[in-house]
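K.L.:
In C-alpha cells below, several structures.
Values quoted throughout were computed directly from the atomic coordinates according to the rules given, and no laboratory measurement underlies them. Source: prediction; values computed, not measured. Cβ atoms are built from the backbone, for glycine too; each structure is taken alone.
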Structure 1
Amino acid sequence: MIKRFDEAYSGKVFIASLPEVTDAKTVLYGMPMDWTVSFRPGSRFGPNRIREVSIGLEEYSPYLDGDLTEAAVYDAGDIPLPFGNAQKSLDMIESFVKDVIKEGKFPLGMGGEHLVTWPVIKAMHDAYGDDFVILHLDAHTDLRDDY
C-alpha cells in the first residue's frame, strides 16, 4: 500500500491533491536528490518548492473545461533518500515507482537532479516494455557534447 512519506513530509502538498491514495489515479512524489551534480547543488529542494508555488495555480481551466481535482492526484511526499548515497537513492526510487505501478496508479515524480529519471525509466520499462512514452519537462536538456 502506498502511503505518505511522513519522515520527509514538510506539511505541504500539491494543490488539489487527494488526502488518501485510494481514489487516486496518479501518485505524485518527490525525489529530492542532487548528490552527483556537476555545477551547483540545490535541485533537491525542487519538489518542495513546486508544492509551495502550486498554491498559486488555478484549479479550474476554462480551456480544458476541467478542474484539477478531476485528475485525482495523491501527493505521497518526498522519498526519504539517504544524503550522499546515490546508488541507494536510485534503488529506493525504482522500488517506489514499481510499487506505484503494482497498485495500478500512474507515477509522477518531481526531482531532483537529472539522474533521478534513470530508475523511473527502468521501472516503467520493466512494467510496460517498449510501449511507454517519456515526457521530459526541464528548463534545459543538457544535451551538449561538452561544457
Structure 2
Amino acid sequence: MAAKLAGSGGGGRYQVEQNSEINVTPFVDVMLVLLIIFMVAAPLASVSVELKLPKAVAKPRPNPPKPVYISIQKGGALYIGDFPTDLASIGDDLKKQIGTRDPSKERIFIRADKEVRYGTFMTVLNALQDNYFYSVALIGQDDSRAEGQ
C-alpha cells in the first residue's frame, strides 16, 4: 500500500492519505509474456510425422492372485496369513490357501522376526521345497534412516 503526502505550506505537519489502488501493470506484463511463450511452444510440442499405427490387440490380464505370507515369530510359531499352522501341516495349509494354482509357480512371501534362529528358518524353507513351493521372497522392514545397523 502506498501513501501520499498532501498539504501545502510549511511546518512539520503533513496529512497522510492512503492509496488503495492496485497497480496491475506488472501482472498484465507477466501474463502477456506467458501467453507468448505458450503460443510459441505449443506448435513445437506436437508431432508432425503422420503415421497409421496398428491396433493394439492385447487381451486384458486378470488381476494377480492375493499374495501368500508366512510369518515366523521369535519362538518359532508359524502363521499363514493370520492363521496359525505348524511345520507338519504347512504344505497342506498352503495348498488350501492357493487353491488350484500351481505350487511350483506360486510366490510365497516369508516374514520372520529378526531373533528367529537360522535353523528354524531353514526348516521352514525345506518344508516349502518338499511341497513344491520353490519361489520364495523374503520380507524385511524398509528403514532407510537406520544407517549402519
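K.L.:
To test your reading of the models, identify which of 1, 2 gives 24.5 for mean count of other Cβ atoms within 10 Å over residues 26-33 when calculated.
P.N.:
Matching structure: 1.
K.L.:
A further question follows. Figure out for me which of the structures 1, 2 the number 16.2 belongs to, where Kirkwood radius over Cα pairs in Å was derived from the coordinates.
P.N.:
This figure was derived from 1.
K.L.:
For distance in nm of label points 7 Å out along Cα→Cβ at positions 66 and 82, which of the structures 1, 2 scores highest?
P.N.:
1
K.L.:
If mean count of other Cβ atoms within 10 Å over residues 106-113 is computed to be 16.6, which of 1, 2 is the source?
P.N.:
Corresponding structure: 2.
K.L.:
Now for a different question. Out of 1, 2, which has the highest value for relative contact order in percent (Cα under 8 Å, 6 or more apart)?
P.N.:
1
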